[in-house]
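Before anything else, here is the set of structures, which you'll find just below.
Where a number appears in this text, it was derived from the coordinates with a stated rule and is not lab data. What you see is a predicted model; the values in this text were computed from it and never measured. Cβ atoms are built from the backbone, for glycine too; each structure is taken alone.
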Structure P
Amino acid sequence: MNMLKKKALQLIERQLAKTGTVLEVRSWTPSTFYEVDLHLPGVDMNKWNAVQHMKTKVAEYVYRDYTPASWDAETQTCTLYIDASHDGDGSKWVSQLKRGDKICYLGIGGTNAKPINGSRILCLGDSSCVGHFLALEQLVGKGNLSGALVINEENHRKEFAHYFDTLLEAIPPQLSSNIDNLHNWLKEQQWGSNAVFIAGNVAMVVGLKQKIRSLPDFDGAIKVQGFWW
């Protein structure tokens, strides 16, 4: 990063940076997926009518977007569900977090993922969007959202099924392409009046959207959110 960009980011941090406190960190087995409980003082979570994203500092001059999920507006607490299976600044940051640490973030803003009147929601994605879909489920209410997440680790799939009371399914990567994994799962489902939300790897999101659009019996809404390349 050149000096001009560094100075600009320093200015933004001085003006916008906020802090939260880590209440607890839980790693799944193997330790490539984490739950991070946060206290975010001053955040009015009652206003959240769409899935949010936090621009979180994970290294000097490096920020990553994470989804605050499982929030409690009264206590101003939430949980980040972070896939750390890729070797990067975010994975290194979360693996070193511990209770009592302070985190820095530049703000919290809404995404295009929100309830759609009159529609049940079908979600398709990978392990990077666990928090994204759990947050959406909190907004639409249990029973109004279902779907599938491709999760590579067998034990992570077991932990997902054990920890969360949800209609979301953790499915194994039976094929090399998650586009095909999710498309095959989708062909076995009843569409009804579902709207489809796709999130995760950008190439997967684009390819799966194209496949769904080509299905002869689908005429619903599709919303997408790419998280990583």
Structure Q
Amino acid sequence: MANVRELKGRIKSVQNIRQITRAMEMVATTKLRRFQTRAESIHPYARSIRSLVARLSASPEAREGQELFGGGREGKAGILLVTSDRGLCGAYNTNILHLLERHLEGEEREPLFYVIGRKGASWLRKKGYQVKAWFQDPPLEKADFKTARRIASVLVEDFLSGETAHVRIVYTLFLSMVRYQPTVEGLLPLDPEDLGAGEEAEETDYILEPGPREILSALL
């Protein structure tokens, strides 16, 4: 009888765990769909801004005096690392950190890190890397345009001051619900070719007021 009672207790425990797991899955699915909707909703805006900056930066006159363009600077290699705050996300963080390690092997300059996500900050500190800024507030899942602007201001300020020679971002590119691609992209200095300036320049020309340089300055 004792064995039967123990088996019934184990079966009950497994059933309870299954219910909890299903509830966690439903919560995770709801969050994922919400974040997917947010990500997809900003794509048209981001593409339009990138297209406009690319079109304007195709003109050397518009780039004149713009300090965010042009390389050949002295300074460290700024890297913005984006990871999650928590675990239980499969190989999400592992893939990003492996990509970062490969990137650092080919980086000649001393790295200077800016971090979004607790997992990335913890990994960098264990490795002994210098972390200039860890953006913890608000949490990643609550980040918005104000958060992005604050982070961008820090990156631009350090770039213009000469502390960093260039800035790269290491993050996971969202492709679909089942496809994510760890990616390294250049943020600073701005490169007209990376922005697609050549492609944009071939499209219909526009009359711009007050002028390309002024509009580009306002966008940047």
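In table form, for the structure just shown:
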item	result
Source structure (of P, Q) for helix-only ellipticity at 222 nm (-39500 (n - 2.57) for each DSSP H run of 4 or more, over all residues; to 500), computed value -17500	Q
Test item: FRET efficiency 1/(1 + (r/R0)^6) of positions 26 and 106 (r between Cβ atoms, R0 = 25 Å, to 0.05) calculated as 0.05, pick one of P, Q	Q
Which of P, Q leads on relative contact order in percent (Cα under 8 Å, 6 or more apart), largest value	Q
Structure with the greatest value (metric distance in nm of label points 7 Å out along Cα→Cβ at positions 58 and 130, set P, Q)	Q
Of the structures P, Q, the one that 13.0 was derived from, the read-out being mean count of other Cβ atoms within 10 Å over residues 66-73	Q
Winner on Rg/Rh (Cα atoms, Kirkwood Rh) once structures P, Q are ranked, highest first	Q
Computed 0.75 for FRET efficiency 1/(1 + (r/R0)^6) of positions 18 and 146 (r between Cβ atoms, R0 = 41 Å, to 0.05) - originating structure among P, Q	P
